[in-house]
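Listed next: structures, encoded as structure tokens.
Just so it is clear, none of the values below were taken in a lab; they were calculated from the coordinates. This structure is a prediction, so every number in the text was calculated from the model and none was measured.
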Structure I
Amino acid sequence: MQRSAMRELAFKLVYEIEVQKENEEEQFEIFVENNEIQDNNVIDYLRDIKNGIRTNSEEINRLITANLKDNWSLNRISKINLSLIKIAIYEMIYKQLPYKVAINEVVELAKKYADESAPVFINGILASIVKEKNLNGDN
């Protein structure tokens, strides 16, 4: 399975967890079963994304909040956009995926799953985080 297809599955999983906010591990098992995922590489990737976002949720939420404009708050961001932003932050900062790849992938997912203003909104927040964390120098 291609990495972009795996990232799309990760988005769907993170979105379900954002909406449900209950027993992540049980949700994970149900998600894998319902999507008939049998490839251990995909399962490991999904588990890493889920656990990484949870483990680093304070810092990820702080980064998002610090880079919102016009007195926006975290709870005002749609669950779709929030899920995509969290995946990109986790992959850029904690997995050290090149920021251009992480941003491009989630912006493409936003075009597919979110409203028409989402790609610009997501790109803006992530670009601010790239500057704040000085990720430009790493690529």
Structure II
Amino acid sequence: MCISGNLPPIAQLEDRRLNTFTRVVLYTDADGIARFREDAIALSEGTPAARLSPLMESGGYQLRESPVGFRSDFHCTTTPQWLVVLQGCMEIGLRDGSWRAFGPGQHFCSADTLPEGAVFDPAVHGHRSRQAGDQPLVTLFVRADLS
């Protein structure tokens, strides 16, 4: 089972779902360290039965399968992208020792790129990821302008 931490109470989720989509963003803060934040994307188009965000640009997509036991070293995202878990459980670890888990249907925006002019330092920059549980991890990456 894949349990995601730091979720708001159900009442807040229900209220937010009416008019916004919560985008979880993994980003590089001004100090060069990867952190998570949540942004609201307005669902300002469509109909009351099928609210939509404005159309967003994308630059292609990739599918990835990672076997049971997959782990990465600390790294930065090279190109900002949406990441959607299709199967299994993906855990993302930050420098402060915290982890967030994402299961099937869950997503986040990976935008923790190396700060301009910086040389990658594995003791400072990036995040690490790992597959959790007994199923291979299958993910969809959609390249995007996340600004």
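Observations on the model:
- Computed 15.8, 48 for Rg and Dmax of the Cα atoms in Å - originating structure among I, II: II
- Computed 24 for relative contact order in percent (Cα under 8 Å, 6 or more apart) - originating structure among I, II: I
- In this comparison of I, II, the computed figure -22000 for helix-only ellipticity at 222 nm (-39500 (n - 2.57) for each DSSP H run of 4 or more, over all residues; to 500) is attributed to I.
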